[in-house]
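Participant: Take a look at these structures.
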Structure 1
Amino acid sequence: MLKQVYKIDENGFYLEPVLVEEKLLEEEELDSYLIKIPFPEGLYRPKWDFKQEKWIETITEAEKEELKNAAPSNEIETLKERIELMQKVLDELILGGAL
């Protein structure tokens, strides 16, 4: 069975999830750039602290607020664009006699 671990760079910053065989986790030490412990939800830029052996946040509160305020408008614009595109496709199907 596969289990997810977390790949980090040489500075401890999270890169990507990686799947490894569960029995390998039990039998061997993982590569030092693969971390078994999942990072807590809500971290924007997780970094593994090698000394404390835990995940830490590296983004400032100001950056965090900026991201929170920017994200919804970008998502809304993307959704609006997708709805417009779907409406055009439906109009073409209906008006073009494809149905």
Structure 2
Amino acid sequence: MSCERPATPDQVSRPAPSERTVHLMRTGRRQRRVRRAAVVTALAVLVLLALVLSLCLGQTTYSPGEVLRVVLGESVPGASFAVGELRLPAPASPWSSG
């Protein structure tokens, strides 16, 4: 009977990967990185669009230009109170506290 223990994975010698395998692995990683960046960018745009829509729509509808002016600090008659005091604090509070 032999008393040798089986080889662990780091002790097993493996052949070096071929150039084609290395190229395919690098290409796959690059594609995943580009896809991930595209998905994150698309989701960020959707979140911003939802935020703008939540500020624009309500009992009184305001244009995105009016909402942007209120968010930047200008005084827009009628929109300043509704957007700045009523609509904006709800979505802004998680961002400021988190």
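Participant: One of 1, 2 was used to compute helix-only ellipticity at 222 nm (-39500 (n - 2.57) for each DSSP H run of 4 or more, over all residues; to 500), and the result was -19000. Which label is that?
Facilitator: 2
Participant: To continue, here is another question. So P(r) over Cα pairs in 5 Å bins from 0, in percent, for residues 19-58 alone, computed for just one structure, reads 5, 22, 13, 14, 10, 9, 9, 6, 5, 3, 2, 1; which one of 1, 2 is that?
Facilitator: The read-out comes from structure 2.
Participant: Something else now. If semi-axes √(5λ) of the Cα gyration tensor in Å comes out at 42, 23, 8 when worked out from the coordinates, which of 1, 2 was used?
Facilitator: 1
Participant: Name the one structure among 1, 2 that mean count of other Cβ atoms within 10 Å over residues 51-58 of 15.2 was derived from.
Facilitator: 2
Participant: Continuing with the same structure: Given 3.2 as the derived value for distance in nm of label points 7 Å out along Cα→Cβ at positions 35 and 67, which of the supplied structures 1, 2 does it correspond to?
Facilitator: The read-out was computed on structure 2.
Participant: Then there's this: Of the structures labelled 1, 2, which one yields 20 when relative contact order in percent (Cα under 8 Å, 6 or more apart) is computed from its coordinates?
Facilitator: Derived from 1, not from the others.
Bear in mind that the values in this text are calculations on the coordinates, not laboratory data. Just so we're clear, the structure is a prediction, and the values are computed from it rather than from any experiment. Cβ atoms are built from the backbone, for glycine too; each structure is taken alone.
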